[in-house]
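Since every read-out is calculated from the coordinates, none of them should be taken as a lab result. As the structure is a computational prediction, the values presented were derived from the model and not from experiment. Cβ atoms are built from the backbone, for glycine too; each structure is taken alone.
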Structure I
């Protein structure tokens, strides 16, 4: 009998966000890139230059454009739900200090997809919608476009639009922070 045959009949033991945070505090996942998604500890893809560069561009752009109107968090935990603590590539969250807890609200969450496009679209989009994030962007480095999900309806994004090089995008919460899609790609 192979190990995966046993798993066909076993019920996995899912973690709560509190349990996950306690494991992280003990150093359990030190030197590992992981996040908690729907109770499961998921390994994150390595970050190559094509993934890192748009994150740098977005970080510089939003820090300059927003000043103290939002905190720009890069690859830091987001308390999405009792069983999920993703680490989005970038999140614009309400302005305050987060020394006592991770933010659970965001104006905008952005994931940069190189090898993770299906995961960002099929798993992360529904997760962010279900916890009330009003706007979610996926920067697709391979297609050189940005998909914007918004218009929350019953815990789901009702609208998705694609923007390509030559177009401008802007977060709905900060209409003065427009960005050229071309700036995200070399």
Structure II
């Protein structure tokens, strides 16, 4: 697998990669992950795929104490991916960043354990794929409000005419101060 790192991101431990794509008039082929490749240093134990229509916003989700690292990519369509560092000992604690992930740019984003993560589907039939370093734990799952004071401006690419479709669970996400007060990290 040939994979290029696209450069450092602003947040400590976050990595952005572009896998090499081999294509011709018939289509294309790429390896998304390989144990002996640059992303093989992560021990993934669960793989998830979601399909969303335009305007679906999922997140910002995190687990504690069984935090999940995630390798995310878009297989079809496009998504605006937003992450926030919730690790109290991190040099980028409570900082956030966004990334445009599309089936055309092929970016893969590694989001370390201890981050809140969410995405907005920018077109119909967006297929979002992620590998996780720990199993889903419904007892330790939390949701931080997607429009909290740190991440609210990171959803900037959304047209004003865009109608957001947010689940009731995600609408009821905790405010940042409540998260900090309850020491969920």
Structure III
């Protein structure tokens, strides 16, 4: 299995913007550990950056401070940076072609938000025939509310992981994944 680590939307919006990630704690630390381990194991790292281009957008507004990649991620070696405009990292981007050109048949999901862009990307990857690994502690979310109600961050994260494990992904901790990359 030839892997690529996808680092999805680790942008300032989730730290100093309107959508502060709260669960799991230390998710950024796990994301950076995964990037470092991937680089050490010569696993390609793909950074994915969400951009809102519609006039009046208040989150992920292209060119804004909160749109910028978090410095802990931006400063690390990566092989490709992709801009996306929808939750799925494959939609309207060169990601699938880039992976296939390199013979990559497995993607590792990390980043934000667990239930939105990470979940959508994992499902897309599975539908496209890629093996998918989903890092349970290197993805994260926040309490979420809309007209249907409110769900706590932990519950939302856990539910998404359960669904992913049920048919789309192999859910693993960062430590489990790093140990596998060292023993591969």
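For the reader, a short list of remarks on this structure follows.
- For mean count of other Cβ atoms within 10 Å over residues 88-95 computed as 18.6, the structure of I, II, III it came from: III
- Source structure (of I, II, III) for helix-only ellipticity at 222 nm (-39500 (n - 2.57) for each DSSP H run of 4 or more, over all residues; to 500), computed value -6000: I
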